[in-house]
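All of the numbers you see were taken from the coordinates with simple rules; none came from a lab. Everything numeric in this text was worked out from a predicted model, so none of it was measured. Cβ atoms are built from the backbone, for glycine too; each structure is taken alone.
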Structure 1
Amino acid sequence: MMKLKVFNKESQVVGDVELSVKEEASGNKGVLFNRVVRTILMNKRQGTASAKSRGEVSGGGKKPWRQKGTGRARAGSIRSPLFVGGGVIFGPQPREFDLKIKKKEKKLAFSEALTQRAKEEAIVVLDEIKFDAPKTKEAYAILKGLGIERALVVLEKGMENAYLSFRNIRGVEVRNVDTLNTYDLLRFKKIVAPKSVIEKINGRIVNG
């Protein structure tokens with residue numbers, strides 16, 4: 001278990017919360033992070049890029065000009081890649097980029113990433129993130145008071161006003177705790193979350 005400080009909106013420490021991870025990370029986490037992050041990024045690729053080969057381009061049934069006597073290079077079809085509007089040589093075709101990784105490895109990488117970020121004091125916990133209405137100015141003031149310029153803000157369902165308040169701040173991205181992954185934890189300098197989200201993360205670590 002690791003303890004994280006809990007701040008209020010005025011950037012004052014008002015308590016702490018436990019994070020259900022080991023205090024020491026394993027030695028091979030670099031290889032594990034590489035595998036998991038690569039899987040996450042590859043699975044985001046759509047693989048829909050496509051280009052027509054000369055056999056798929058319409059037209060070009062007739063020889064453009066006669067074989068000899070014109071002074072030009074011989075040509076058999078305007079579908080040739082040498083012509084504008086012709087086919088593409090070795091162009092991209094739809095394909096699957098999906099990679100598979102064990103659920104156990106994903107869970108371990110997520111836990112290891114949390115351990116590392118907690119040791120770096122990169123996880124900033126607020127007692128609550130509550131807005132009666134979307135107020136970007138107020139959200140910006142909270143981050144500024146904590147000395148944070150670029151961060152990932154992790155919220156949960158039902159926090160629509162908080163989401164609308166943080167999403168327009170430059171250098172800030174917002175995620176739902178249910179979609180939070182290892183890549184998100186590693187790529188941001190600071191991770192800001194309310195205490196209730198940390199409790200959900202603990203449940204996710206324990207239950208997978």
Structure 2
Amino acid sequence: MDAFMKRTTMGILIFLMMMIIVIGIWIVKIIHGELPYIDKWTRALVDTFPDTSIYSFFRVVTNLGSEWFMYPFTAVLVVFLVILFRDWLPALTLGVGIYATHQFNKLIKLLVDRERPSILVEANAEGESFPSGHSMIPLVCWGLLAYFLAKKIQSTKVMLAIQIIFALLVILIGISRYVINVHYLTDIVAGFVFGFICLLVFIFLYEFIQSKRKTRS
């Protein structure tokens with residue numbers, strides 16, 4: 001089992017390193033005013049979505065990643081985790097994790113300074129485009145929630161079902177930004193990668209602090 005975990009961890013690290021290199025290439029192209037090849041190849045598809053049921057569906061889904069929903073929802077989750085664990089650390093990790101990821105997203109957007117393919121104020125789509133906050137922040141939110149729930153739910157089948165549902169929700173929220181044409185596809189992929197890295201960082205911090213608390217006690 002330890003060997004399997006080591007191989008899995010190594011595989012994840014290699015994948016993330018490769019993706020960071022690819023994203024770095026995208027950023028260089030974007031800064032020089034070029035459109036990455038993936039965005040060129042997927043632009044035509046976006047024009048087929050307006051006035052369709054697919055667009056209407058994703059127009060609703062995209063709201064689940066907007067600030068007006070995420071921050072009140074985070075407050076509810078913080079209270080929920082405090083009650084569930086009778087401890088402040090899980091709730092603090094989730095709350096700080098979501099807020100810090102949001103600020104990190106803003107910093108990258110400021111540095112890359114990419115214009116959106118279109119502006120849609122009512123869908124919380126203003127300002128810079130790269131990377132997608134709707135990809136980054138929900139991934140950290142639902143990822144941390146799944147991580148903490150796994151510590152309380154004993155059934156493997158139930159936990160697997162929850163993880164699949166959460167993963168699909170994160171993917172749908174991210175993809176919604178492409179479908180309604182407020183982000184390029186590379187914005188969304190980069191958002192997922194950066195969000196996953198943030199998720200790993202906050203899980204590591206939680207485990208580190210928890211181990212120190214146990215040592216002291």
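log10 I(q)/I(0) by the Debye sum over Cα atoms at q = 0.12, 0.15 Å⁻¹ computed as -0.69, -1.04: which structure among 1, 2? List each step's numbers first, then the result.
Values: 1: -0.70, -0.95; 2: -0.69, -1.04.
The value was obtained from structure 2.
The value 2.49 for Cα Rg over 2.2 N^0.38 Å, for residues 77-116 alone was derived from one model only; which of 1, 2 is it? Kindly include the intermediate steps, with their values, before the conclusion.
Details: 1: 2.49; 2: 1.63.
The read-out comes from structure 1.
helix-only ellipticity at 222 nm (-39500 (n - 2.57) for each DSSP H run of 4 or more, over all residues; to 500) computed as -26500: which structure among 1, 2? Walk me through the numbers on the way to the answer.
Numbers: 1: -10000; 2: -26500.
Checking each candidate, the match is 2.
Given that log10 I(q)/I(0) by the Debye sum over Cα atoms at q = 0.15, 0.19, 0.25 Å⁻¹, for residues 69-164 alone, derived from a single structure, equals -0.84, -1.06, -1.29, which label among 1, 2 identifies that structure?
On the way: 1: -0.84, -1.06, -1.29; 2: -0.68, -0.92, -1.25.
The structure behind it is 1.
If distance in nm of label points 7 Å out along Cα→Cβ at positions 85 and 101 is calculated from each of 1, 2, which structure is the one that comes out at 1.5? Source structure: 2.
Structures 1, 2 were shown, and FRET efficiency 1/(1 + (r/R0)^6) of positions 29 and 61 (r between Cβ atoms, R0 = 30 Å, to 0.05) at 0.00 was computed from 1.
Out of 1, 2, choose the structure whose coordinates give distance in nm of label points 7 Å out along Cα→Cβ at positions 37 and 93 equal to 4.0 when calculated.
Details: 1: 3.3; 2: 4.0.
Of the structures listed, the value fits 2.
Across the set 1, 2, distance in nm of label points 7 Å out along Cα→Cβ at positions 45 and 133 reaches its highest value in structure 1.
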